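Take a look at the structures listed below.
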Structure P
Amino acid sequence: MSAVFRSIAAVLFDLDGTLVDSAPDLAAAAEQMRQERGLPPYPLDLYRPMAGAGARGMLEIAFGLAPDHPDAPAMREEFFVNYERRLTERTVVFDGVPELIARIGERGLPWGVVTNKSARFTVPLTRAMPLFDSAAVIISGDTTAHAKPHPEPLLEAARRLAVDPALCVYVGDDERDVVAGLAAGMQTVVASYGYLGKSADGQGWGAHASINTPLALLQLLANA
């Protein structure tokens, strides 16, 4: 999957697994729950592939908990409280992302974030990390009435930037990112260095391109 995007007016990114590696803090929130229940620890590598799924993914790994289990709502809130307390303890920006954002800015392109992470977490996390000071828009999972894979969050980002969705590139590490981006009429890129989920490589998601490192995106932006 490769393409060169021309006449691009804005670049949008997913957050977890695309711009930041939040898996250590997400996993630690679930591990605290296991520890408090007297269960043995799990390694981070077990959690990492499912970090993009947030609480659902972490609780599935930690407890085999299905989203429709009767205990799921209470367990999710317990997880959220744990995670809220450690949002940026071990979360870091992926190597190459600061330079990528700087290069995008040098070309005069606005950039932003469209994530399914709720504002409860997105707002304090992005405020705590200098990278996001230059973001022109940040759309959380509860900013609009729908979350990805619905296109509305991406369309809202384009509206706030006052750009045609067709002139936007959206980069993400989950199939729902590609589905949402295509439905919004945007150019889509798989961040294959991200979490990707169970047994996924992103090759069959229908994206326009795939990148193995953040800086590889620059090769796809004709005007960046």
Structure Q
Amino acid sequence: MSAVPRRSGIGVRSILFDLDGTLADTAPDLAFALNQLRLVRGMPELSVIDLRIHASSGARGLLHKGFGIHPADAGYIEMRDEFLDIYERNLARNSALFPGVPSLLDEIEGRGLAWGIVTNKAERFTFPLLRALELMERARCVICGDTTPYAKPHPAPMIEALSRLGAVANECIYVGDDERDVQAGHAAGMNVVVVRYGYLGNGRPPEEWGADVYIDSPGELVPVLFQGLES
């Protein structure tokens, strides 16, 4: 675990998490949906390992990896909708919480801290997935990619989550696995933790994102929350 001093001496009272690549490993089911598109087009399947780094970019990133297609290209909208329909029917086949996340959430709740989720995943996928993972009733708030007019890296979803939690930014930590998580969290005034076990994308190295803390397992978040970012 690497850390920098927190911007405020105020303790942590709430935690917000990204979903894909942070709380849950959803890459297997996203890869399944993409590979169904490839198979019906006579193309071989791609491995989950090859697709993991594209999982945080959703349909856009996965379709580009699988077919080299961009949102402005002819046929993209139709292919995207086909991909999303397949994914919606299969979003809980093999998705699971990362090892260590269940005990982390138990610890957070046991300490009386509020936690919630801020994801760019649309509500139509997020809510069923959270129910399958048995998190829907535990999270104090769930902000999806279509909850506010803007998605991350815009701070609007973070600000909405703080409002629903009744929390203030300098008492809240955001935990994610993408550079836009750092951008959104900092724009909302939060400290941000990056999980290096997540998907991390295929852009700049995470160490260049400017996060406040980097961790390699969910358990490493415990001292950050309860002993401070300087521990």
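Tabulated results
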| read-out | value |
| --- | --- |
| Which of P, Q yields 1.06 [Rg/Rh (Cα atoms, Kirkwood Rh), for residues 87-126 alone, calculated] | Q |
| Comparison of P, Q - label where distance in nm of label points 7 Å out along Cα→Cβ at positions 23 and 215 is highest | P |
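Read the figures in this text as sums done on the coordinates, not as results from a lab. The shown structure was predicted, so the numbers you read here are calculated from the model rather than taken from an experiment. Cβ atoms are built from the backbone, for glycine too; each structure is taken alone.
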